[in-house]
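What follows draws every value from the coordinates through simple rules; no lab data is involved. Everything numeric here is computed off the predicted structure, so don't read it as measured data. Cβ atoms are built from the backbone, for glycine too; each structure is taken alone.
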Structure I
């Protein structure tokens, strides 16, 4: 089912009211656990703090062209939810007596690439890939420690990310629906290259934390392929449905 932007606005508004993290808990993380995950924890926290200015500019340009007046508001709330993740992770870093990262090479490169991107399609597929990786990362982070507070923070993010991927998949579906055969074929090829480069960069940068949570390189790649394939399958849903109906008619 493809939801309207008005639906997503209401969803994000209601979801932002939910308090799934019990801040009354004290952090309980060992030195060994901290050593395994701290770098990645800080890097992902930094990545969750973006103000989304360039994404918002691309969204408003796209929405104006398509006449979708509610879409920018939905994206604003999506960004606000991502910032909530950053705030929660940042507060946890504070609570364990560590300093938040002010810069990270991977985050810096990703931000620079985004600054030059005005394509809604490229924004959408990139967010889908990164959000899919985030689901796996935060599950690994959850499993890498016995700290109840960190586990609750990770669970909250994992729940949110599932809706974020659905939100972005629906947008990619709409973008795909406007393309012809050659446009779709070119896009799928480009998505594949972006997917391949991104997942390897994420693994290289954060393999230590993934492994601490029991996720091997093979596991990570398989899970990412599955998520990526499902997103592409979702985008082709209308075409697959039409082909199935045509087969029924001609049978």
Structure II
């Protein structure tokens, strides 16, 4: 697989073209941002951990029949993925109250929700990724009715799997973000894309409540690199520098 020109660079990843128009290389950076890019820094070996963890979880989801863009690991900070057109809506799943849910609604942090809460946010750094409704998504054509129905159904199935995976290693999956995209090879097919990592998930130790995710960077708690590597260690992933 030949690595070609850079197609896109975001806050945490870079996408490179390959000699196959329907496949791209996804590279994970150590750069860390918070508050829609207002706070910037780096977390040592974050790219390596996020790549390893995302590879493992995407493969696991594929094995239980949940399609995603992942093709194969390329080692280090890179993986080969199918090229997609990202749906401009972030899907946030909340199992416990934290973050903006606490700030918006005054709920106590760590409150277990009676059922998983699914929220939608319009992908726009300039607008601060505002919370939107199903009506917004349908009215502005960000996703068709059947696509949104599939996204929601798939999201709940993913949540069931991830809750179990993390509980087995004594980690509470508090909340997390998912992104979906249409395959460029077949725009009628919607798949999970982006990543699943401590960048996109709130992960707390079940017994101590210790934060093992990007909140350590976001809230100036310190020990972000160690927290990421602790998650990798519990997952049995060897982080090679």
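For the read-out distance in nm of label points 7 Å out along Cα→Cβ at positions 126 and 142, a value of 2.8 was computed from one structure; give its label from I, II.
Clearly, the read-out refers to I.
Looking at structures I, II, which one was Rg/Rh (Cα atoms, Kirkwood Rh) calculated from, given that it came out as 0.99?
Derived from I, not from the others.
Taking mean count of other Cβ atoms within 10 Å over residues 174-181 from the coordinates of each of I, II, which one would give 22.2?
Clearly, the read-out refers to II.
Comparing relative contact order in percent (Cα under 8 Å, 6 or more apart) across I, II, which is largest?
I
Out of I, II, choose the structure whose coordinates give helix-only ellipticity at 222 nm (-39500 (n - 2.57) for each DSSP H run of 4 or more, over all residues; to 500) equal to -8500 when calculated.
For helix-only ellipticity at 222 nm (-39500 (n - 2.57) for each DSSP H run of 4 or more, over all residues; to 500), the value -8500 is produced by structure II.
Thinking of I, II, which structure, once distance in nm of label points 7 Å out along Cα→Cβ at positions 134 and 198 is computed, gives back 3.6? Don't skip to the end; give the middle numbers.
On the way: I: 1.1; II: 3.6.
Computed on structure II.
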